[in-house]
Structure P
Amino acid sequence: MRRDKSVFIIGVTVFALASFLFSGVFAGDVFAQTKTLKIGLISSVTGPLAPAFKSELVAAQPTAELVNQMGGITVGGQKYRIEILTADDQSSPAGAVSAANKLLQEGIKFIVSPMMIPNNMAIASVCEEAKVLRVKPNCVEPSQFGPPNRYSFNAEATNYNVPFMYSKIMALYPQVKRVAIIRPDDPGAITITGLTEKEIRKRGLEVVLNEAYPIPTEDFYPILTKALAQKPDAIECIFSIIPWAKGIVEQAREMGFTGPITAVTSLGDANILKAVIDPKYAYDICHATPDVKSPKMPKIVQDLGKLVEKNTGEKFNFDHVLTLQALKVMVQGIEKAQSFDVDKVTKALENMKRIETPYGSGFFGGQEIIGINRLMVRTTPFSRIVKGGNIEFEFLPGN
């Protein structure tokens, strides 16, 4: 009886050891068979723009981890894991060119473009010559994605938001008849400013002011004094970043303006914006920004949020999703083409009828604007801060 028990124990031990060794060999074999695809990310690590784009860089590793957890990428039956290499554009066009050259020396063929328009435009010639496909997370100005650029895509073309935003704004605020446009003096806002003014007039409203403020600006009293002298019912900001939006909202409210303050693109993360604005002024603020904390967010956004907070200790915000927006487009284009050949991936993206983005399905349009399909068309996000500090969020119907 005792001998039988000893034999049984020895047998179980041998089986367990064999299973462990086999599983280790198998796992090692799988690991050895998985290759790595390196993707470049150019953003501002240093310089005055660095604080604005910190979240994009922080999210690089969690984004790669999430995509790898979802299976990475498969081309020709070969599995690839994603690795993101970051390069500092030093908050300048010259720095962006240096960053691009650094990535090219690493053999990179796919790059998440810098968010600042001058920096993205600066890398165009060197990347086009090297046949490097770039995807920018989002952008308001479509011209930089058209000819002579062949390999530049916009993963969120916010110019398509304009009619959907104004349908929603007018439904919420039918009393609005007079609109003052104040916007940053950014050459990248030329097209969308024109589209916005045209849309406002098309709806029978009056544009009582259309004026730009210099970048950077902290004192908005002069331009707001000029705007409020025209007695507008609403102030349209086109787009902004958090510090500018805070200044515009608080200073306009201090001067007695109680109407809606809107933006056809983003004023920055909805929750951060709400947190930084004096609560007594935080109402009737509408912009085309996803509330990434909303339960309406797709699962992929919620999963990225968990990874970002777990791996970095930062609170999840809208800017953390930027890298995923661009990377997800690249992955789908490569898998559709079943090739790393940039020309083949470009053609695949142009002709795909359905592309999944973090915020839903879309496709590349733009033929009617820039003569080529490079601009992502998808549903428009809408966030509104209402009295009491709550954020209302929805994806607007259309597109």
Structure Q
Amino acid sequence: MDGLNKPLDGLRVLDLTRYLAGPYCTMLLGGLGAEVIKIEPPGRGDFYRDRAPYVGPEGISTTRKTPDDVGFGIAHRCRNKKSITLNLRDPEGQALFRRLCEEADVVVENYSPGILEAMGCDYESLKALNPRLILCSLSGFGQNGPLRDWRAYDPVAQGMSGIMSITGYPDKAPVRCGAAIADTVSPLVGVIGILSALIRRGVTGKGDWVDVAMLDVLAFLLPEVIEYFQADMLETPLGNRHPGGVPFNTFAAIDGHVCIAVMTDADWLALLKTMGREDLNEDPRFLHVTERREHRDVVDDLVAGWVGSLLRDDVVAALQRAEIVCGPILGLDEMLDHAQLRARGMLTGLTLPSGKPVPGAVGLGLPIRFADGPVAFDGRAPRLGEHTEEVFAQLAGIDAAELGQLRERGLV
């Protein structure tokens, strides 16, 4: 870091999250410099610590091979975090958590709505202890509305947002996006909300409650879709097509597939030149996107015939020379070794909580760049309870003797 601070240095975050959306949110905050304190149940810790796949000194496996092995989800999603243990099911543990909140800036949780209130740790209770505290709640449907109490995982949010209805092909069952987009985009929105609340706190001196719902976030991802749908220009499901461009599709080459996206008439003429079909420049079926949309199948067949006669990378090279938007469809193996992602620091090695490297394992980097002061996930995931003594001493004034008593009672 060359002596430069990260943007969120000095910010203290209490992390009550589990699964994916919440831990991803707090990992981003940690990568940006926040002190993220993950609170885990005594004894077993986060259940992802003992969940396949595992990573260890011998690499990646579906079963534990060494005492240093830990769930991949912990090694990957808990980078740049500290770990303490605390029994939040016990009233005394809940009281200890409230003491920690008095010294915190942010609390992030993804419990079902109402759980914090049952613990006596709802926003109003925490605000009374620390008016500057910011609480971020990530849930399926938010903290109000008729579906507030429904539980949700990523596929439920995808299905109810309408995304699954436009994914896949006609006469087939609805298809979810292969990536857990609800679980990975919602934490980005959560970070935006937290940072916005911090900026306002700098003016008012008061915290806030950031309420992020997966369903809201996925609905927000559909501006083009709802615009075209309401204009009666949307055929669903879309497959790999787009209502605003033709050709806009995925095409099979000899040894793979490419995506070609033509949105303008100028791009269409450039594509015809690249394919050696300038004889079609004045064809009335293809003059403008409106006409090409009416003859979409003919256009797609024309492009498919040309692409199908060439190797994937040769198609991409030819189209890139003509400045036509295109790209290869990469397998995950190709993506995890891609020169562009490596140049951007998006593919990094992983270190175990024990400090040992994981042979052959790749983690995702932080997708934010700053000209002055680089940021990264540069801290390993913590061992279970590694920072319990440090955090309780610093935030709650609990010495070693008192901590020992708490351990005897099963609270930490």
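Coordinate-derived values only; no laboratory data. Keep in mind the model is a prediction, meaning the values are calculated, not measured. Cβ atoms are built from the backbone, for glycine too; each structure is taken alone.
For the read-out Kirkwood radius over Cα pairs in Å, a value of 24.3 was computed from one structure; give its label from P, Q. Only structure Q yields this read-out. Between structures P, Q, the greatest calculated value of mean count of other Cβ atoms within 10 Å over residues 163-170 is seen in P. Taking relative contact order in percent (Cα under 8 Å, 6 or more apart) as the criterion, the top structure among P, Q is Q, with the largest value.
For which of P, Q does distance in nm of label points 7 Å out along Cα→Cβ at positions 35 and 107, calculated from the coordinates, equal 0.9? List each step's numbers first, then the result.
On the way: P: 0.9; Q: 1.8.
Derived from the structure labelled P.
If helix-only ellipticity at 222 nm (-39500 (n - 2.57) for each DSSP H run of 4 or more, over all residues; to 500) is computed to be -10500, which of P, Q is the source? Derived from the structure labelled Q.
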